[in-house]
Structure 1
Amino acid sequence: MRWLAAVVVCLAAAIPAVSQKSRTTKSPAPKRTAAPKSAPVAPVPTKFPLETLRVNGNRKFATDTIIAVSGLKIGQGITKEDFDAARERLLATGGFMSVGYKFEPSKTATGFDGVLEIVEAIPLFRYRFEELPAPDADLRAALAKQEPLFGEEIPAARDVIGRYEKALTEYFGGKTPVEGRLRNELAGEPVVLFRPPGERPRIAEIRFVGNSVIDTAKLANAFSAVAIGAAFTDPNVRLLLDSSIRRLYDAKGRLRMSFTKIEGEKSRRPGVNGIALSVTIDEGPEYTLGAVRFTGVAQGQQSEIVKLAEFKSKEIADFDEIDAGLLRITKRYKSTGYLKVATKADRTLHDAEKTVDLAVTITPGPRYMYGKLTVAGLDILSEPAVHKLWGERAGKPFDPDFPDAFLKNIRDERMFDNLGETTAVTKLNEDTHTADVTVTFKGAPPSRERRRP
């Protein structure tokens, strides 16, 4: 029994050890292998760069200037909202009637190609300053910094003129208010005039001093037609004199004529509220026509152009006759399809010899050909007769006087009975340089073609 008790005691003592061993020798859990680290995922870009930008429709304003004013830049990230903002910036200048845009993925699919579609504001007018206490060059430079789109011409829109008024007033520190208005009273084309506000005295009388080649009555009549009632300022008066009086002296060869003194005082005549103007004239010597040189004339046409001009060398340089010769040249070019021909005659005066040489430049421009003829207002029996009379003109040089002459010939020859009003309208196609003509017979339609003998 003692032996059995001893065995039991030994087993009891061994159990905790076995239990402890089983706990310490338990198989370890398999180790988890860490996932390999992947490269960070690049965020999806919200804007793609503007790779190219074109401008369509501009004539007056330079492409680079338009792009600069739009605020769009090559390489910048772009969205529709950026183009919307560019459109609003351009419209706010007052230089455009409309602004549109489009953009699409570039060929490389790495960005966008953009296009600005514009319609410029028309017309534009030159502007000048009057009675402002600063040189013109300084004022124009100050405006160019604030209004980079416009050069020597601006729209006459109230918002644009208002911005110029504000900029000029600020330039003078608020001490000289400035008012801008489109003036039609000045000689030549209308101009936007910036000056201090307030009414100016008006010209009521005119007197010339120093003239003998042209009598006073002729001078007064020519000048009064444009000057009476006009504003009295030195620049305005000189413009009016140049447009009305200088041309009279140019026709006499007095090419150095000058207005040496311009004075004005309140009229002393009872009931006359205005300025009595006195102009002193130095008529200068008489010049004769010297050498005449033509440029821009096609080879083989020199003799024809010289004959058309009829310029008379060694005779008095009569610029009325010279202008008439330039007009004949212009009409000749237009009759052969050069509808936008331009001519000018630059003068070189030789004071010692009292002669003037002319350098006549002719710029023909594109040549337009007859395009399609459309006849409206006639029945199907009469219309072919008009086409037949018109002839095969398509592809030949267009004469802008021919359509009206063509209709006059139909009327004079009484080709149709009961012929009503006729009109001819020409449409120029700038891409193909062709002229399509539509002749319309209105009013009482012709009842039948009159047979010719």
Structure 2
Amino acid sequence: MKTYLLTYLLTYLLILFSFSIKAQTTFTCGVIEEGNIVLNNFQPQNYDPDAKYVLNIFFTFINDDNGNTGSILFPNYQYGENEAMELIKILNVEFNQFNIFFKYKGYRVVNNSIMTMNNLSGLPSIPNMYNIYLMQYVGGANAYSIYGNTFIKMTFGTFEGIYRELAIIHEMGHCLRLAHTFQNYNINDPNNGPEGNCEHVTRDENSPLYNAHIAGDQVEDTPACLPYHTYDNCIHVFNPNETDCLGTPYENVIPSNYMSYDALIECGLHFTPGQAKRMRSYLQNPSLSHIVLTYNTIESLYEPFEITDYGGNVVFSVEDNGDGTAEVCRNLRKKHRFQKGFDYVFYSTFGDDPSTAIIDDLPVVKNSTASFYVQINQVNPAVSREVFVDCNRGFYCSTENFVKGLVVSTPLIGSYNFTVKELNDMEVKDPGLYESLMNQFYHIINKETESGAIKHTIIYKQ
């Protein structure tokens, strides 16, 4: 355990101090490759460049036994919905341009000191989801994924540092069957076949040395490269000593590709059109059958990720429970919550419900008592879809604390001879309140709950 913690600490400190280093960064990922990386056969014959893909995504946060993250910056912080929403926002902002969308399906928190140190044995993934785990340690890297699959791990320290965006998008790129841009850069073995060898520098398709379509990352518009190069103002510094396996110096390398280790954030993190096409091709023709089970519908993006009942403004009844609380029943309302990451327009909403929301918002529609409509600009700004609101005018009852009160006492109803006593939060809950009232008097008692509901009682004490 101490060895893991020391490794984690050193890795995180490197992350913190690497932002100013131009020639090399410390971002690394651990990726498990399932079989030989041969991507060029994945593009189906009937490839649809306009097809939209929606992927279900679920988050697991693994803390110490005591419920704390154990991270360097925020060791006692509790991760939950806010952090899940931040990650799904990052994914949608980057991938929506390629008609790839992510549907938030929830999160769970696991308190297990062994699991948070990269031992997930006994913790099943949530089925039919892309599962993203955040924990203390993932094996000496910032993040980890299973190539062409639905599994990503990321450290709390990486989430809290400057590589948050790079890490989650990089690993999702692996899940969508993208290799590192420097894949097999140091391999030159004739027994591997062309696709198993290093990628040659040339981009001349007529050259006998051209192999960008079958070697390396097998994406033709990503230049052949090493894991790290030197740059000056985001321009590759030519080095004749840095060569491919044929001895040709690398040239025209572009920094900050999401699938590289040259993570110069200030140079503009990006995917190439070829990488986008590779990911979309893979979603149309995945290598693993269970990946199709993670697919959702475009319609699901317009649906709230959570609908909960809550009480409206009309109070039907207030029943004193005799223990300092009341059972308050109100008109039933529905609260609709929508995920971050989209620019929304809401039509036919009511009251102070939002009419628009941007990617950083977590919009809530709660006042509408009839169906309303949702438009998502990243999906189609010309289309709006209906969100059905159940018009059942039922009741919503909940237990609330009494917080204050008032007692008006008089010997005769309607008399100007009366006394008024205000009750604080202790007095209004006092079970001996009745016994403390004067005999031979009428008493008008108002007990108010935390939401403003009032229990009104008139008694005559003998």
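What follows draws every value from the coordinates through simple rules; no lab data is involved. All values derive from a computational prediction rather than experimental measurement. Cβ atoms are built from the backbone, for glycine too; each structure is taken alone.
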Completion exercise
One of 1, 2 was used to calculate distance in nm of label points 7 Å out along Cα→Cβ at positions 103 and 359, yielding 2.2; that structure is 2
Practice task
Give the label, chosen from 1, 2, of the structure having the highest value of volume of the Cα convex hull per residue in Å³.
Solution key: 1
Fill in the blank from the handout: Candidates 1, 2; distance in nm of label points 7 Å out along Cα→Cβ at positions 47 and 119 computed = 4.5; producing structure is 2
Exercise for the section: Name the one structure among 1, 2 that distance in nm of label points 7 Å out along Cα→Cβ at positions 167 and 215 of 3.4 was derived from. Expected result: 2
Handout entry: At a computed -9500 (helix-only ellipticity at 222 nm (-39500 (n - 2.57) for each DSSP H run of 4 or more, over all residues; to 500)), which of 1, 2
Key = 1
Problem - Structures 1, 2, by distance in nm of label points 7 Å out along Cα→Cβ at positions 207 and 239: label with the highest value - result: 1
Completion exercise
Working back from 7.2 (distance in nm of label points 7 Å out along Cα→Cβ at positions 183 and 423, computed), options 1, 2, answer is structure 2
Completion exercise
Value 13, calculated as relative contact order in percent (Cα under 8 Å, 6 or more apart) from one of 1, 2, is from structure 2
